[in-house]
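Take a look at these structures.
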Structure P
Amino acid sequence: MSVLHKNKTFAALLAALAGGIGLHRFYLRGLGDKWGWLHTVSLLGVAAVFAVWPKADPYFLLLPLLLSILIGLLEALVLGLMPDEKWDAAFNPGTGKQTVSRWPLAFVLVGALMFGAFGLIAAIARLFDLLYTGGIYG
C-alpha cells in the first residue's frame, strides 16, 4: 500500500481558498477530522441564523461562515509556517520523501495574511457599525 505524500503548499492554498468549509482538514487528516466537519457545519450555521432571524443584516447571516473563513486563513498561515521537518513528521510519516518549501508557498502565505487581515478588520468595523450606529454607515 502506497502512502501519499501531502504537499505543504497545496494544503496552505486549500486552507486559504476553501478553509471556510474545511477542505484542507479533510486533505490532511481524512473525513474523520472533527474540526473539518465543524468548518463544514458553518454553512448550516448560516441557515440556522436565517431560520431564527430571517430579516437579519447580511453580516449576521454570514457571520458563522465568515468566522470559519478567517480561521481557515489563520490555519493556512500555521500550516505554511510549520518547519518542513515537523510537517513531514506530522503529515508524511513513512512516505520516504522530504518536503522542501519554495517560493509559491511564500506567495500563498502573503496572500493569506493580506486577505485575512483585511477580512478581520472589515468584520470588526462592520460589527461596530451595526452595534453602535445600527448600520447607518452601510
Structure Q
Amino acid sequence: MVEANIRYEGGLRCVAVHGPSQSVIETDAPVDNMGRGERFSPTDLVGTALASCVATTMGILAARLEVDLTGMTARVRKHMTADPPRRIARLEVAITVPLDENHPQRTRLEAAAQGCPVRRSLHPEVVVEETFAWTGAATE
C-alpha cells in the first residue's frame, strides 16, 4: 500500500505528495475545462502513467532477460470524449525501442507492454492504441 496526500490549492490546482518519497506533483485543470493548463491535468497523469508503466514493465522483463533498453522512449496522446460525461476516450502510446526489429525477445517485450498494470486498470471503454518502432541494432 502506498499513500499520497493531495491538497487543493484553489484555482483548480492540487498538490500531491507521495508518502514514501515525499516527491511532489502539481496538477491543474486543462484550459478546455476551466483551468489554466499550467501543469499536468489529472487525466494527463493517467496517460502518463500508462506510458511510463509500459516502459517500466518492458524494462523489468528486459532486465530479467539481460537485454538493454536504455534510451527507449514512449509518447502518449490523450483524447477526451467530445460529449458528456467528460472522460478519457482514447490513449495512443508510441514506444520507440532501441533494438533491431528482429530481436529474439521482441514478442515477449511487446506482450509485457500490453499487459502492464495501468493498462489492466483502465476502464474497458478507454481505447488504448500502442505502436512499437524497433529502431536499433540488437544487443543481447
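Every read-out reported here was derived from the displayed coordinates using simple, explicitly stated rules and does not represent laboratory data. Just so we're clear, the structure is a prediction, and the values are computed from it rather than from any experiment. Cβ atoms are built from the backbone, for glycine too; each structure is taken alone.
Comparing relative contact order in percent (Cα under 8 Å, 6 or more apart) across structures P, Q, the highest figure is found for P.
Given a value of 1.3 for distance in nm of label points 7 Å out along Cα→Cβ at positions 56 and 72, point me to the structure among P, Q it was derived from. Answer for the origin of the read-out: Q. If helix-only ellipticity at 222 nm (-39500 (n - 2.57) for each DSSP H run of 4 or more, over all residues; to 500) is computed to be -24000, which of P, Q is the source? Value -24000 for helix-only ellipticity at 222 nm (-39500 (n - 2.57) for each DSSP H run of 4 or more, over all residues; to 500) corresponds to P out of P, Q.
Taking 0.95 as the value of FRET efficiency 1/(1 + (r/R0)^6) of positions 64 and 80 (r between Cβ atoms, R0 = 41 Å, to 0.05) derived from one of the structures shown (P, Q), identify that structure. Label of the originating structure: P.
Which structure, out of P, Q, was FRET efficiency 1/(1 + (r/R0)^6) of positions 96 and 128 (r between Cβ atoms, R0 = 30 Å, to 0.05) derived from, given a value of 0.95? Corresponding structure: Q.
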